[in-house]
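Chemist: Read through the structures below before going on.
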Structure P
């Protein structure tokens, strides 16, 4: 009797754990599922709490789903054998990295793509959202000038490459800290890398800029993603009044060690 009671308890606990695990799995905010592809969009809770930002991200995400579904269907039509083990698998996640001055929201957009190649691929991009204007913006308002090849962008590139070299040294991958790998980091807002406002030890402030690079961007695939940090003090000579208002403090301990 005791054995049966113990077994019953074990089974009940097992069922509870299984249910909890299922309950913990987040539900996609948008899905496309066909014979050729299964693709999902996820918004984190912080984004969902902001109706305008959530709508903006979801609209972009749905376009991404539709585009890849169309491409997958065309690929299947061209070579059905390539899909004999199933369709493509795509996933996009939007997550908040920081909120500065209760106005500027930095969002990370992480993509996963499996098209049955040698290995899955991933990508990272960013969004800077202005809660006051309810729209996406660039970092231009924080700097007196951001012309391609201008002093601000040159200072950013120099600091980014210094940060990447330091990170490669930490990872023991200094052999790829070369001009050839860094040639894609150009003094232009459109080419320097996907940027976010880094969190700060000072409430409501940003400690600087973080630039996010997917695999292959500044190193071989095996090295994975890189994040370069540029402290706001480096950019102080180029700040506008708004830039001086939002930047301050230091990068929180451990921020560099956490997934960005």
Structure Q
């Protein structure tokens, strides 16, 4: 009993430590004062309304949205093919290839941003939305591989063989048998990739151009000039978008079922 109480207390402390900064940002965004404060001085939505008067934030929101959609779509294609190859086939260099795909999760994104910037400079590739999407693709693909791989781990290949024995082509088998069975992993991978891309700062900081600035980079630049409650309101929107995405993902797919946890 005592050990259980200590464990619950420890878990509560960890959760409080993680949630405290989020609570501070959300609370500060509701202040009616001209300066950032917590607890807020009065309750007001004025700083959320103020966002609509700053076109640069709205433009960056649009930029972050289409970059996240592009990166998650590309990561879904690349990650699904890689996950299927790694899960189904045994070939020389498979372990090394898997480690290569997972390496962006081990390296700080700051290092990845510097490396990508140097590579683009060496190759003579200018900054554009496409190069920014490719940079995010490097970071988001491992999430798709892991989540699709989790779906493939419980996949029964006999169903594909049965479909082919009944006359289905490999493409028809993939379309009507494989895809429906791994759909939870596909949706979860795409959602996580979009959320990671939307919130990414370090890679975007190095690969953004004056005409292509994502919302997190815009916030970072704004903080260098001032720190009024406007930036906490914008940050709160990022937090809420990510939270809504995770909740919808859990409601639609059930992440516990995806990883085999009931």
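Chemist: Give the label, chosen from P, Q, of the structure having the highest value of distance in nm of label points 7 Å out along Cα→Cβ at positions 75 and 139.
Modeler: The maximum falls on structure P.
Chemist: Quick check on the output: -25000 is helix-only ellipticity at 222 nm (-39500 (n - 2.57) for each DSSP H run of 4 or more, over all residues; to 500), derived from one of P, Q. Which one produced it?
Modeler: Label of the originating structure: Q.
Chemist: Quick check: 0.95 is what I get for FRET efficiency 1/(1 + (r/R0)^6) of positions 59 and 203 (r between Cβ atoms, R0 = 35 Å, to 0.05), calculated from one of P, Q. Which structure matches?
Modeler: The correct label is Q.
Chemist: Quick check on the output: 0.30 is FRET efficiency 1/(1 + (r/R0)^6) of positions 91 and 235 (r between Cβ atoms, R0 = 30 Å, to 0.05), derived from one of P, Q. Which one produced it?
Modeler: Value 0.30 for FRET efficiency 1/(1 + (r/R0)^6) of positions 91 and 235 (r between Cβ atoms, R0 = 30 Å, to 0.05) corresponds to P out of P, Q.
Chemist: If you don't mind, there's one more thing I want to ask. From which structure (P, Q) was relative contact order in percent (Cα under 8 Å, 6 or more apart) calculated, if the value obtained is 30?
Modeler: Value 30 for relative contact order in percent (Cα under 8 Å, 6 or more apart) corresponds to Q out of P, Q.
Chemist: Using the calculated result 1.00 for FRET efficiency 1/(1 + (r/R0)^6) of positions 35 and 115 (r between Cβ atoms, R0 = 30 Å, to 0.05), pick out the matching structure from P, Q.
Modeler: It was calculated from structure P.
Chemist: For FRET efficiency 1/(1 + (r/R0)^6) of positions 107 and 163 (r between Cβ atoms, R0 = 41 Å, to 0.05), the calculated result is 1.00, so let me know which of P, Q that is.
Modeler: Derived from the structure labelled P.
Chemist: Here distance in nm of label points 7 Å out along Cα→Cβ at positions 99 and 227 has been calculated and equals 1.9, so which of P, Q was it run on?
Modeler: That value comes from structure P.
A short reminder: the numbers here are calculations on the coordinates, not readings from a lab. Owing to the predicted nature of the structure, the values given are computational and were not obtained by experimental measurement. Cβ atoms are built from the backbone, for glycine too; each structure is taken alone.
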